[in-house]
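Every read-out reported here was derived from the displayed coordinates using simple, explicitly stated rules and does not represent laboratory data. Here the structure is a predicted model, which is why all the values come from computation and not from measurement. Cβ atoms are built from the backbone, for glycine too; each structure is taken alone.
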Structure 1
Amino acid sequence: MDFISKILALFSYVFVVAVGLVFLSIIVMYVIDRMQTEHAIRRNFPVVGRFRYSFEHLGEFFRQYFFALDREEMPFNRAERSWVYRAAKGVDTTVAFGSTRDLRRVGTVIFANTAYPTLESDSIPPNVLIVGPYCPNPYETDRFFHISAMSFGAISKPAVLALSRGAKEAGCWLNTGEGGLSPYHLEGGADIVFQLGTAKYGACFADGTLDEAKLAAVAAVPQVKMFEIKLSQGAKPGKGGILPSVKVTAEIAAIRGIPQGQASISPNRHLEIIDASSMLDMIVRVRAITGKPVGIKAVMGGFDWLRDLFAEVNRRGIETAPDFITVDSGDGGTGAAPQSLIDNVGLPIRESLPMVIDELRVAGLRERIKVVASGKLITPEYAAAALCAGADFISSARGFMFALGCIQALQCNRNTCPTGITTHNKKLQRGLVPADKAKRVAHYHKQLEEEVSTIAHSCGAKRPHDLKRKHCRIVQANGLSVPMDELYPEPEKGAIDN
């Protein structure tokens with residue numbers, strides 16, 4: 001009993017001390033809040049006002065679970081994310097009872113099924129497409145869905161490893177993003193697209209101009225199959241890449257050739273490119289150095305620059321043309337961007353993609369230049385709609401981030417990603433196991449391509465690349481749908497006034 005009494009006395013003492021410390025902390029916070037002049041809420045409502053900022057922060061995490069409906073969130077709603085999660089896990093992606101999608105909403109895509117859908121026995125394998133027919137080393141692939149640009153720096157080492165291994169298993173390419181080529185991109189053995197951003201990380205001199213020797217060294221890596229010159233990206237047109245200083249580790253700084261701990265800010269454009277002629281000069285130069293296909297990536301605003309480029313190609317000869325054009329969407333993703341750009345600048349893919357295809361047809365370059373569609377195309381219906389518009393390939397970044405376990409916490413620019421995808425905090429990275437997530441990447445890729453094939457077969461097409469604009473309808477303001485080929489009739493060569 002004496003021992004129990006001592007224990008109880010000790011607990012009582014600890015409790016009193018704890019209560020005293022809490023009370024003292026409240027007094028200190030009260031005084032601080034009353035005296036500070038930065039936050040009006042805390043000054044007027046000391047201590048209690050602090051909860052407002054906590055709730056505001058936690059709301060980003062809990063809103064999607066308790067308050068948002070399945071189809072109302074942005075940039076991706078719960079229904080879209082859930083499909084990717086199930087596809088990535090390799091579990092059943094079917095749903096029951098009825099669609100929760102509002103088919104009357106303006107812009108909704110509806111596919112025109114046929115009374116005579118394609119039987120499995122009548123379906124044919126995907127096309128084998130050749131990119132860069134005038135290159136010493138053209139690239140061939142029968143996959144139409146690929147991993148879009150995500151740099152090592154914007155995403156973590158385990159995320160890059162998982163994507164590399166998953167891409168190899170899926171047979172698709174992995175775009176490095178503008179942060180240079182890391183050993184983690186190569187580790188899985190996947191085909192690599194090396195992105196040459198405006199800062200030319202991994203292939204530049206100290207002044208930011210192209211270092212041909214470094215570029216040739218990258219091209220000598222057998223896994224590197226193509227090069228993409230990034231002019232702009234959907235989330236921040238007219239603004240270069242932004243990697244906050246907290247994410248510039250020693251390793252990332254070494255790969256990029258920049259100081260550790262300083263923000264990595266790319267120029268707004270390539271120093272060497274000022275017009276159509278200099279752009280084509282750069283494309284031809286990179287292709288001559290590498291011997292591999294070279295394309296450009298851009299989000300569309302106006303189209304005059306594109307017409308000027310195509311006119312220059314036709315003047316010089318079609319062998320000088322970019323081997324592919326990646327059309328990014330104005331609502332594309334990023335690790336960090338000014339809100340004024342991410343919200344307001346650049347055309348969405350559903351408007352820009354068919355117009356780019358039409359400009360290529362008018363210029364007589366549609367067969368020469370392949371088109372990659374990118375930007376929010378994470379589910380089968382969006383990918384199929386892009387193929388209907390005329391795209392040769394689809395690439396996605398955020399879709400594969402969801403496959404890795406992204407929960408849309410919107411922490412990409414803060415180095416605090418709770419799933420370990422966009423952080424270099426080792427404790428948070430621990431949750432992302434590359435061997436497990438690589439399987440999910442491959443599962444997601446496989447399921448998306450299979451369900452796009454299902455849509456194609458429902459429309460009477462024998463394979464995804466046989467989808468045409470007539471197969472896709474888009475809901476208008478009156479609630480009725482109109483075929484895509486009426487909204488964007490395919491022009492004949494020379495039909496658009498240049």
Structure 2
Amino acid sequence: MAEARTVGEFVARVRRTIDDRELLSGGERVLVAVSGGPDSLSLLHALIRLAPVYRLELHVAHFDHRLREGSSADARFVVRHARRLGLPVTAGVADSTERLRGRSPEEASRIRRSSFLHEVAREIGATRIATGHTLDDQAETVVMNAFAGAGRRGLSGIPPRRWWYVRPLIDVRRDDVEAFCRALRLRPRMDPTNDTDDFLRNVVRHRVLPMLSGTLDARVAESLARAADVLRDEDRYLDGAAAAAAGVEPGPDGGRVRIERLREIPPALQRRAVRLLARAGNATLTAEQTEAVRALALDGRTGARLDLPGRLSALVEYGVLVVGPSPSPSSPRAAAGLEVPGRTDLTAWGLHARAVLGEDRPERWPDGLVACVFDADRVTFPLRVRRWRSGDRFRPIGMTSAKKVGDFFTDEKVPGGRRAEVPLVVDDQGVILWVVGHRMDDRAKVTEQTRRFLWLSVEED
């Protein structure tokens with residue numbers, strides 16, 4: 001009877017969290033991240049009991065980080081457990097244990113796990129990824145971030161819901177998780193690294209929070225989690241205020257903001273606007289990096305650029321601060337032959353080109369293409385595509401004299417950091433026929449005497 005009460009109370013607590021924090025709306029397919037430990041195993045069993053209530057389809061996912069001996073046994077345990085429960089399961093293993101650029105092994109491992117979970121979620125059509133973070137994890141995170149000198153966002157801890165992720169155990173204590181596992185006679189896998197003080201989180205877990213609970217407040221974990229909720233709500237409100245005041249224009253991998261408008265708002269909102277741009281590119285900036293980007297923007301010098309985490313960069317483009325993917329490193333001599341007629345993969349630019357020769361001009365090309373038409377008899381074949389070089393010249397259509405491509409870029413307001421990313425189509429005589437996406441050369445234009453047409457188009461891969 002006591003065991004049944006423990007199970008019932010635990011599931012009811014999880015249901016209140018789901019409802020109060022609006023983690024699930026019903027009818028979702030949920031990917032449940034299960035390591036095999038007590039937290040994730042109790043999450044799985046709680047969701048199984050709540051699946052009829054929310055009409056959930058559950059799918060188990062396990063990722064082997066390969067960071068310690070015995071990890072493969074964890075994977076086998078999770079797969080067997082899921083199958084006994086009649087649930088579909090996908091297991092993945094890290095293809096490398098090397099640290100990623102600028103990341104600790106633990107950070108690299110988290111990134112690989114997130115990539116795995118996202119891939120599985122897309123494959124199975126899951127709209128939520130559930131993880132087993134508890135109230136104790138929340139309290140530990142707040143303390144760790146405080147030690148690191150974090151601001152309001154860091155002190156708001158682990159968000160109960162973010163993007164695909166939901167944390168149904170975020171209001172549950174670790175002691176309750178362990179009691180739930182005992183009541184169900186579950187035998188979770190235990191990670192021996194959790195018992196050492198080799199990591200900061202373990203020091204906070206084993207020493208700092210027990211000391212605070214013993215000397216200040218026995219419910220210090222609940223107090224920290226409650227403070228995190230308050231700070232998270234305030235942080236969300238201030239983010240909205242900063243975005244509106246600065247006129248942040250988010251993009252798929254970053255965003256942009258007009259520097260003139262940025263200068264008009266208080267520094268506190270400027271910093272938030274900068275962090276919002278980086279966050280849209282899936283990067284988190286330190287306080288020092290945020291100040292560096294803000295200084296770059298307020299200086300306003302066109303072409304000024306700063307590298308950021310996550311292979312992003314901040315760039316000033318004619319009165320606009322742009323945060324986005326860094327230009328890929330490349331050799332100025334990189335070139336590719338162009339199949340005419342035919343299709344050519346321009347891997348150095350992430351594009352593909354298509355060439356068509358004919359005597360009849362097509363009436364219309366498909367939407368989304370960047371295309372140009374030439375007089376084929378005024379072009380010397382073969383053609384190639386290369387990057388801009390200092391000193392390059394061409395004659396922009398409508399002009400009677402040549403112009404330096406660099407000067408043309410300046411007129412077109414193409415930032416210096418982006419110029420190497422603009423493909424140039426060049427013929428066998430070295431004539432630059434087309435600055436792709438901008439202007440063709442006047443010498444190869446179509447006239448009334450044109451008998452053969454060369455159509456070129458480029459499109460993203």
Structure 3
Amino acid sequence: MNPPFLQFVWRGEIVTLQHVPPTRTLLQLLREDLGHSATKEGCNEGDCGACTVVLAELQGGQVRYNAVNSCIKLAHAINGMALWTAADLAAADGTAHPVQQALYQCHASQCGFCTPGFAMSLFGLYQNTVLKDQPVSRAQAQEALSGNLCRCTGYRPILDAAQAMTTLPRVPMDEARLRQQLAAIAPAKKGQAAGLSYDAPTSLGALLAARAARPQAQLVAGCTDVGLWVNKLHMDFAQLLDVTRVAELRTIETQDGHTVIGAAVSLNDAFAALESDRPQLHAFFSRFAGLPVRHAGTLGGNIANGSPIGDSMPLLIALRASVLLMSVRGQRELPLEALYTGYRKNVMAADEVLAWIRVPRPQPGELLHVFKVSKRMEDDISAVCLAISVQLNDGRVTQVSIGVGGVSATPVRAAQTEAALTGQAWTQDTVTLAKASLRSEFQPISDMRASAAYRVQLLDGLMERFWLESQGVPDISLASLSLAGEQT
């Protein structure tokens with residue numbers, strides 16, 4: 001089975017490559033196959049941002065620019081997109097781009113190894129913000145650079161550069177020509193996909209047919225996890241089935257009081273949709289990996305992956321979300337927590353795919369908070385994630401749902417604690433009983449992120465914090481929940 005050809009726009013031209021293996025990463029393609037050294041290899045797992053590039057694609061008639069980690073992006077995933085690296089910013093005559101000028105003027109580079117990645121994250125911000133006549137705030141700059149690590153310069157001058165680039169003469173993109181080039185790259189012809197080792201159907205029907213025909217193929221979306229399997233575990237796959245180009249799965253709609261999110265919608269877009277209904281979730285979403293990971297990863301992929309410390313699942317469980325599974329045989333809907341049967345195992349049949357996530361929209365009187373506790377504030381995996389949603393009526397709990405991560409082999413629902421709270425007056429005594437129930441409901445393990453005893457204490461403390469915030473006590477700094485002082 002031969003790999004398909006790969007086409008993308010780079011340096012103003014459509015590049016066509018043949019015989020690119022299905023598990024070849026974009027970073028490998030650039031550095032090893034194309035001899036392009038400007039994009040650096042750092043951690044090779046999507047954490048440091050040294051390998052950041054910017055991709056552009058047509059979405060809804062608009063060109064969207066996203067900074068992503070090339071080390072965990074499979075090369076074939078950029079078929080039909082445009083690519084920029086750190087060596088592609090300067091003009092043909094050598095004139096520096098405003099991003100480069102700002103980094104230079106603000107003394108925002110020392111050793112320089114991380115600088116290409118910072119430049120590309122800033123380039124994405126420049127395209128999506130500055131060229132749309134929007135200002136760049138300090139907070140926006142910090143979020144745009146959340147996936148980039150620097151070990152010697154320090155972040156203040158880099159953040160200064162992010163704001164300084166808005167004051168320099170602008171360098172617009174020739175989007176008319178870019179649109180023509182992107183439109184000229186056609187997907188694989190109908191019927192050809194059956195012989196491909198990397199198949200990226202563009203319709204739901206084609207995806208379901210391909211899944212039925214090749215159930216052994218590895219499903220991929222943003223590859224923020226599969227990319228690690230390839231790089232760190234040296235896994236190889238003879239066949240890959242990419243869901244990210246299925247038009248139906250890239251939509252966000254409102255239906256029957258629910259926000260319905262396609263499984264191929266990026267984490268960043270999915271979070272934006274959920275945040276529009278519940279603005280208090282912004283801080284939590286900002287701590288979900290770095291922006292390049294949220295650009296690449298998908299909500300469906302995060303759910304289907306089934307990690308017990310995947311941060312989206314506890315929140316979605318607390319929101320009473322459900323998932324829609326589809327195959328050529330039909331479809332079925334089930335609560336999110338019912339998807340999992342064990343560690344990274346689920347109920348999906350070999351020919352099924354996760355198609356949509358249905359999230360109820362908020363009702364009046366909803367109290368909602370989600371807590372993430374990790375060793376680092378930024379770009380880190382949770383030790384415990386606890387999401388609580390309580391509906392009150394005349395001071396009594398009429399409905400409650402609690403999702404928890406990091407305390408079991410799967411993301412779980414605290415059903416016993418929900419039962420203990422339902423129908424009770426919302427008082428300190430009730431919360432005290434709920435804390436006792438929550439402590440006894442799970443038997444977490446000790447690992448490199450936290451001890452079992454500390455995780456149990458966290459559940460207790462976070463429930464108390466939820467109570468205090470429901471009573472109007474000001475939000476406690478997340479820094480106070482650092483694991484730095486844990487005694488194991």
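For which of the structures 1, 2, 3 does the calculation of FRET efficiency 1/(1 + (r/R0)^6) of positions 117 and 269 (r between Cβ atoms, R0 = 35 Å, to 0.05) return 0.95?
Of the options listed, only 3 reproduces it.
For which of the structures 1, 2, 3 does the calculation of semi-axes √(5λ) of the Cα gyration tensor in Å, for residues 197-404 alone return 26, 23, 16?
Derived from 1, not from the others.
Comparing 1, 2, 3, where is Cα Rg over 2.2 N^0.38 Å, for residues 141-308 alone highest?
Top value of Cα Rg over 2.2 N^0.38 Å, for residues 141-308 alone, among 1, 2, 3, belongs to structure 2.
When semi-axes √(5λ) of the Cα gyration tensor in Å, for residues 261-348 alone is calculated, the result is 34, 14, 11; to which of the structures 1, 2, 3 does this value belong?
It was calculated from structure 2.
For Kirkwood radius over Cα pairs in Å, find whichever of 1, 2, 3 sits highest and give me its label.
Of structures 1, 2, 3, the maximum of Kirkwood radius over Cα pairs in Å occurs in 2.
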